[in-house]
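Coordinate-derived values only; no laboratory data. Bear in mind the structure is a predicted one, so any value in this text is a computation, not a measurement. Cβ atoms are built from the backbone, for glycine too; each structure is taken alone.
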Structure P
């Protein structure tokens, strides 16, 4: 947990110092009250004392009480300010860390877990700072200071206070031992609950289509009931604290006054006043000691969960990023070239290689396509170019420079990437197409319109309300799959990159739109390099170079006509989609 607090700024540390000073001063004022009470007790029973002396002492008590109140209010303000600032900073740090994650790191933490760690776990640390900081300082200071005040005044009365303290300490340790392991389970189950909820909401159409509402409800209830059960166990365990605290406080009061009465009866006349005064002091200070341990109990309720949350946050912050940005930002001798030199790749923790000894080069203005059966490694291969993963063996070059040497922003500015699943963000059509920073001026409205026209999206966009300012819902749920794909393609076109990567980006388009789109893109991107992953032979039939993958190996490379003659795998794929006559006439 202390590792997280390294993120405190100098201003935050100043606030912590002010809080500590105010808390200590508040304790000092609180502990002065029993002394004034003792003094008033003596004055009342002393014959030559005056009303003025009693009133002055009472005035001092009032000043201490008001001063303590003002200190407590100030502490509450400063701890709230500190916790809010710290939690805001931690959420930003976690988000920035996650933004730098590669695909490998994202798969290590589920989306629901990252959401919980950024929100709920940070909230636990915030609660510790806002509620626990003042208590963590006040409780031990008050307990030790109060004990020092009463030590030596009466050994008999001290024993009663000591018994109460021992009972509270044993109770606290027992409860913490019971609940601490369960707090870790709570955070994990919160992740799981978030995950089940997200799955159910995301897949609501599938749930309805298969009448699986009861099944989804059972999955949710299973996790929800388990989480509720642990919460109830913890709450019931902590419920023992209240009666035990009441018992100890009343036992202490009763014990002090019973024992004090016995001592007074057996004491001489001059000692009776002193003993009675000590009883008042012991009763007040004993209460302060008990309240100190009660405050420690509150800390023990917050601290275990905060420790679990801190550990989970540190797991994210301490994660090694597999894709480290290089430093190269200069000009290159080549433009728009991509080269693979004996590249092999396997996923982290995998035993077998998914790609094996892939080598090829594509020059500026050329179109290279990749085809093969499902799971042959097509998408993985092109994902090595923008460094979504790094090659396990071999080297990948863009414009003659190893991709690992590039500054990641510089590399991404050279690439227009269209993923398999079109991703739409909340905003307008224009916002989605002009999304991101490509190292140049943000695309103008005319540029957006041109990109959408090339992507064959003009007709449907101009039929929308507000046209290019039409609202796009999160995930593009208010447009069709084909419309999302065309907007995703337009987003890449608007960047004017050197290299286009189409990862099966035409699958949701009908054949006519697919053909028109490829025709327009070919005209528009005649000076750019295109890398296309596709399942349709018709999509790649006119590519300058086609690479056929089978079980991660390159089993054929050439043009469509060359591969029909030389590659049996390609011929099988082609004949499964088109007739021999159509292939020969292509």
Structure Q
């Protein structure tokens, strides 16, 4: 439907006066681009559910798009689970309008006769995942846009196992939403008798499970100096609580970023992947002589860390490095404790460092690769339930999941275990940074990098599509003077070995991802975002490291290789 016609259709619905005035202003504006961006399509579920810029329009996050999505989800639940009292859990983060949207979701669900467990204040996303299973709910929703800029908000829908929706549920929910022909078909009037506010009891049960993931009780818990920042988000509630109950007594919360605030006033982007987001934390950490810096994103499902290097200076670790440290700590400690089952496995995403796979092989633990998104790691847990024992999951974008009591990435548990591994290393006279070097000495130096390109609006999405089409139809023969020997196309589900000339099937769901593997061991992956007009290029290179004295030389060599790859791809 044309954007103007869609906007006029909204005007015929029972919308509030403010929304009506905004739509009329868009229709009367000589510049039609804002109208087009607001109404040219409907928000759709991607890898993270609904996510978009807040504002009026079918392509924006607002009461009505949130309500229609909820009505569609509710209708689907009724069809999938008929003749029973349905129940859902709802949580929200510190973003502007998150609490309001959560109330809207609760109103629609309760109005449709569904029991609602609504958190009494903001909570981390992983706690919502935990609550779904703890309360035996049929579904759940968290209102968050994770680490996106302040203009965004989002809606993550979950199934009864605490995992985000995957096929066929995600597509079926979208189909149900599409069956709703107008805003007026949403049941907006709440049934307050069906809404129950929850909080402290869930907190205690969740923290108990977090602490159950502990693998040792290092003496240095009381000596390790930690600086933590929630970056104006939900982590302020749970990360310090977990650390305190675990015996970490020297934890300081960065005061300038401790207050929840959807405007994120002290950062450009509330994303622990961005160096700028940790600048205040690093400055304070230097002032107090901290050994470890941790920062979580607004909904506390991702954590970024900084540790002191061999020169005593803070160095930010990327998501692959932190994943390697966490997975190695789990594997090593479980082997030492004799607590690793014979059927243990770790799961990671296809764009996460292959160093994880190498480590797992050395510990005789299976490693499974999944598409990007923890919902696919959760899917592996479902498929292997009763057959193999899940230890942990990880992804390069600062997401980690330890144990299966949460079925999404969990920065609270990850922060606790990062502190534990740091204290355990300190007990042995080592450090987190030295532990990472030891991993490289054993398995090889793996270096990863990422380029993210954003193209705004409808034209941007089309440009990204053209870009992927070009790589798919005319792939490079060599990259950075190294021959391409394998091309994996997850959309076509083909794995082409260019040396043998054979093609095998990729046994993963279809996804618009391409990977090029080269003769020198480099891997280049490209993946458009499922929720934003953005395309990401992932680079992974590696080389042997025979001694600490070679660290800088090998690091520089690998950095140069990544630079050459970027240049060859015009990035």
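Observations on the structure shown:
- Source structure (of P, Q) for mean projected area of the Cα convex hull in nm², for residues 224-367 alone, computed value 9.8: Q
- When distance in nm of label points 7 Å out along Cα→Cβ at positions 240 and 360 is computed for each of P, Q, the largest belongs to: P
- Answer label among P, Q for the case where mean count of other Cβ atoms within 10 Å over residues 328-335, calculated from the coordinates, equals 12.1: P
- Computed 72, 56, 48 for Cα extents along the principal axes in Å - originating structure among P, Q: Q
- Among candidates P, Q, the computation of volume of the Cα convex hull per residue in Å³, for residues 24-351 alone that gave 227 used structure P.
- log10 I(q)/I(0) by the Debye sum over Cα atoms at q = 0.19, 0.25, 0.30, 0.32 Å⁻¹, for residues 480-519 alone derived as -0.54, -0.90, -1.16, -1.23 - corresponding label from P, Q: P
- With helix-only ellipticity at 222 nm (-39500 (n - 2.57) for each DSSP H run of 4 or more, over all residues; to 500) derived as -21000, matching label from P, Q: P
- Among P, Q, structure where Rg and Dmax of the Cα atoms in Å, for residues 160-263 alone as derived comes to 20.7, 62: Q
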